[in-house]
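Some structures to go through are shown next.
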Structure P
Amino acid sequence: MPTTGERNTLHRAGEFLSYALAPGAKINKGAIACLDAGLAKKGHAAVGLVTVGRAEHSVDEAAGDTQVKVRRGNFRYLNSAGADELTNADVGKPCYLVDDETVAKTDGGGTRSVAGTLREVEGGQVWIEF
């Protein structure tokens, strides 16, 4: 049903979010975190993943951790190499997960999920937003 007048829409910045860990998941502080079927794992090359942010602390589901806190924003990670190296011409375009600290220009022939949006190339590394 559409609104019929002003609406007080609640807001939260959403910079920090927490997600349940997948069984056996281990995510290092600073790594790219993603969801696989709604549960958090470290970033890796696979299809169907949803990148949710940078892990704010190291967690290990086998050690009893149940949640990972992530931060959304712009973060610097490693650039891929060769034909998958991101350049200034790719700024503003999606980049793709290679692992939990590396992103690439392509989806690897349909084997990688989107990591985020490339914002800047700096000294062989890249700033991505997620």
Structure Q
Amino acid sequence: MNTKEYLSQAYRIDQRINSKLAMVMNLRELLEKTNVILSGAPKAATPNPHSMEDTIAKIVDLENEINMEIDTLVDLKADITRRIKRVENTEYQTILELRYLCFKRWEEISVELGYDLRYLYKLHDQALESLNL
């Protein structure tokens, strides 16, 4: 794994967390819909309580996965931060932090730092070289 791939891991984990959070929200909405349908049903209807239990179990499992991923992300970000702090050039540190810890797009970093995009790419390449993994 090269330097850029190592640093990009945090973004990928963050994406997975967000995806799982969206799944939990969808399951909760489904659960609410099921609850509304059940409460409005005639008393003679026999709803399947297992589907509600299954949905709740899926939510709990996903929330546990999310918590584990968050722990991984926090640990990884702490390690990346330590490594970035070892870089002597503070300009390089800022670029690496904005890109790999704050997950900012190149255009946002360019505007924030007042650099031309091509110059920013050049500085980024130099920053990656100065980061010893």
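Here, each number is a calculation from the coordinates, and none is a lab measurement. What you are looking at is a predicted structure, and each value in this text was computed from that prediction instead of being measured. Cβ atoms are built from the backbone, for glycine too; each structure is taken alone.
Structures P, Q were shown, and percent of Cα pairs over 17 Å apart at 67 was computed from Q. Taking relative contact order in percent (Cα under 8 Å, 6 or more apart) as the measure, the highest value among P, Q is held by Q.
Supply the structure label, taken from P, Q, corresponding to helix-only ellipticity at 222 nm (-39500 (n - 2.57) for each DSSP H run of 4 or more, over all residues; to 500) with the calculated value -28500.
Values: P: 0; Q: -28500.
Attributed to the structure labelled Q.
Here FRET efficiency 1/(1 + (r/R0)^6) of positions 103 and 119 (r between Cβ atoms, R0 = 25 Å, to 0.05) was calculated and came to 1.00; which of the structures P, Q was it taken from? This value belongs to structure P. Set P, Q, criterion distance in nm of label points 7 Å out along Cα→Cβ at positions 7 and 23: the highest-scoring structure is P.
Taking distance in nm of label points 7 Å out along Cα→Cβ at positions 31 and 95 from the coordinates of each of P, Q, which one would give 4.6? If you can, show how the numbers build up before the last one.
Details: P: 1.9; Q: 4.6.
Matching structure: Q.
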